[in-house]
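The structures come next, written out as structure tokens.
No lab work stands behind these numbers, since they all come straight from the coordinates. All figures in this text were calculated on a predicted structure; none of them were measured in a lab. Cβ atoms are built from the backbone, for glycine too; each structure is taken alone.
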Structure P
Amino acid sequence: MGNTPAPLEVVDNRFAQIGVFSRDKLMHFTLPMRWASIFTCVFLFFAIPLQAADGSKVFDVRQFGAKGDGKNLDTAAIQKALDACGRAGGATVKFSPGIYLSQPITIRTKTTMVLEAGATLLASPVQSDFLKGGGDWLKAKSADFVAFISGKDLTDVTFTGQGTIDGNGAVWWEEAEKARQKVSGYTLPRPNLIVFNHCKNLRLAGIKLINSPKFHFVPTECEDVTVEDVTVIAPVGAANTDGIDPSNCRNVTITRCTIDTGDDNIAIKSGKKVADREFGCENITVTDCVFLHGHGMSIGSETVGGVRNLAVTNCRFDGTENGLRIKSRRGKGGTVQDVSYSDITMTNVHPAISIACYYQDSSQAKYPKDDPAQPMADTTPVIRNIHISNVTATSTKDAGLIVGLPESVVSNVVLENVRIDAETGLTIANAKGVKLKNVEVSVKKGPPFITDKAQVEGLAPAKEKQ
């Protein structure tokens, strides 16, 4: 019959490659047999994962049936790829350019999810898709919701690439804002974007997280978490859209991230005690990050399990509500200690520094001055050993506040090489062991420092702007 047609040679090579038949044996097949084998070859080609340059397996969600057209649900195909990755003992799940509309999905251990440039994983706009048992989402509790992306008891999970995970939050925010307007500080239950529980070796690199219904990234009781070169964006008016919220986590690094949200840019939380651990949240580094709209670099408000060893360095804040913030209150508090902030630049924040044990009862410099001391409890906030150095800030309102409780004063706070330009001064109350070293607070009206029941060393003379 002359030369073998090119398609048959491809079939021959593929069979030889995967070990179905040797090439010599294939040459003895009749032509109809060889053409019929095309169907088998195609099936095997798509059933067997590709390989990355390093030899690891790659499961492309399109090979599992994902369309990536932004219209048809790709949930089943994506989950099949993730499950295949899990069964393989770890691999890469790839999203090529496209918009992949999906309901909630579950990650498996040793999974690397690659979102290529131009790829968007888009959450379903149907609220009931995120309810465990269906029903009216406006009447649901937080525990009734499932996150868009979740995983539990996993190791070695990575999200990387230049793509986007979009929570489609606009369908949730309007009702959340209505609820917040009715009851100040109320958080209407909604799903989070990404939640991992009891996981180790988590890494987010290069991707963009946007428009979460509520919090964007919530690792909970996880260890060895790295978030690098990640952008987090939600509208300034989108209620409770925290950026990155490590909760009872240890050994966390957040670096070179840009966060522009409607609530805390970063919030270090410890809402409950963790068995066999003195501090639920510890050993956290935040470096070289940019904070735009949002409620700042926060600890709390939940600190019951304790927070220690947080270092924030070389970060820039621009237009952020709150800059450096530790917030808690009676009933939600625990010990927060050994926290350092250094080499920080803040522009048009309000305020620059906010350390307050009256969360939701105080706003910037306001706090209840006639509050009587109450008995200490396991949930009384304790804040101590805070070091703030090499900070330059401009505030559109007051410079800030450092305010403890009558029964639990803030202690051992050092401000060194700090300059703040503000409308009004820095309030220090219910505090002891506060040291000011080369600190200048310039104000347009009133004294630069307002003290009440506070022991402060190094107070500078009053200096008002002209």
Structure Q
Amino acid sequence: MLDLLITNATLPDGRRNMSLAVRGERIVEVSPGLQAPAHETLNAGGMLLSSPFVDAHFHMDATLSYGLPRVNQSGTLLEGIALWGELKPMLTQDALVERALGYCDWAVAKGLLAIRTHVDVCDPRLLAVDALLEVKRRVAPYLDLQLVAFPQDGVLRGTQGPEQHLNNLIRALDKGVDVVGGIPHFERTMADGALSVRTLCELAAARGLRVDMHCDESDDPHSRHVETLAQETQRLGLHGRVTGSHLTSMHSMDNYYVSKLIPLMAEAQLHVVANPLINITLQGRHDSYPKRRGMTRVPELMAAGLTVAFGHDCVMDPWYSLGSGDMLEVAHMGLHIGQMTSQAAMRQCFDAVTCNPARILGLEGYGLEAGCYADMVLLQAQDPVEAVRLRANRLKVWRRGQCVAEQPRPLTTLHLPGRPPHTDWLQHRAPGGSDSGPPPGPQ
């Protein structure tokens, strides 16, 4: 007997009236109209059943610290950096753990079940590293947490010499941090930035680890460390294991140089993470008008065959006062900034917060096929585009076949003469194309 049978579901690839069968922690069958005995059967009512959301770029050590020690009044990157410098000496492991766990609660409620978070290693106490390793252990039953050793102040910029932060980073890896991070554009010189890329990629290659660098998060078109990142990936044979995050300088580069750069990135099989909410907020601050949007060249990178994801980056921290862990909000913003409004491009934006980041993190058993883990989200939407449009409600969230979050289907009652009694913002179409009443929804 099955443990769970979901019927009448729409899948992100467009298949409708699909049934999904679960036994234990795994999906055992996906087929149209399947009927079989199960301990629990759910009629999805034609709603969208998706794999869970994945955030490939986040800073959990700072999340939910809004207002500590004060509010970022200007909303600028520079004041945010100053605030983080004031906050770091005040951090305690217990407070870091509690804030991170609180955010993970938000994430699960939003169907976000895998997060790659960068953790600052410049503090010699490695307080945040120890805190997030503990969080990773505690949330493992319901959320995959991948940690990046991130030298936020620059790996070569230690006040006690260029080895200081590198030694901290190595200590963090020894403790169990998963990924090697970096921030080459923040080193003292362009040469130091290139040296940091080489040093960190060699470290990752020696340890068999992935790489994820904050790279060229700048409006300066001459910030070109991604070129070095691609070359080091090639030299060390790290194809498919290296991610360039942000890459906002590509927004300002001339097209001729980019026409050379993107093929180099594709040849190295680099992954890319753009962070639409933060890129549109922090970039272009030195512009009067016209103002640059700042987000990297997402459509062009996708067209070249690179795996591109959208990350949330920040939620209620010194750099960004907003956010709720909703990856559909991230996709919604990315769609608008990138002018990705064709039917295919809008679906690519949904992929950028689901299957693409799962590929970047190397998640095992991700997907909606037989043999995959039964990690799923039922959305109050009828297709991926509608899910992005509405930032759709998460009706049910499953982890390894067990329901970990749910909410009733919201329905607003109207008191308008001559109009329908309810609305749910879905586009309801009868088979002939005319408007119809709302479908029954999950049962």
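Tell me which structure, out of P, Q, gives 1.01 once Rg/Rh (Cα atoms, Kirkwood Rh), for residues 309-372 alone is calculated. Intermediate values should be presented prior to the final figure.
Details: P: 1.01; Q: 1.04.
Answer by label: P.
Out of P, Q, which one gives -10000 for helix-only ellipticity at 222 nm (-39500 (n - 2.57) for each DSSP H run of 4 or more, over all residues; to 500) as computed from the coordinates? It would help to have the intermediate numbers written out before the result.
Working: P: -4000; Q: -10000.
It must be structure Q, since only it matches.
So if we calculate relative contact order in percent (Cα under 8 Å, 6 or more apart) for every structure here (P, Q), which label has the highest result? Working shown, then result.
Working: P: 6; Q: 19.
When relative contact order in percent (Cα under 8 Å, 6 or more apart) is computed for each of P, Q, structure Q gives the biggest number.
For distance in nm of label points 7 Å out along Cα→Cβ at positions 109 and 213, which of the structures P, Q scores highest? Before the final figure, lay out each step's value.
Numbers: P: 2.9; Q: 3.8.
Going through P, Q one by one, distance in nm of label points 7 Å out along Cα→Cβ at positions 109 and 213 peaks for structure Q.
Using distance in nm of label points 7 Å out along Cα→Cβ at positions 61 and 125 for the comparison, can you identify which of P, Q gives the largest number? Present the calculation step by step, with values, prior to reporting the outcome.
Values: P: 1.9; Q: 1.2.
Biggest value here belongs to P.
Between P, Q, which one scores greatest on Rg/Rh (Cα atoms, Kirkwood Rh)?
Values: P: 1.11; Q: 0.99.
Max of Rg/Rh (Cα atoms, Kirkwood Rh): P.
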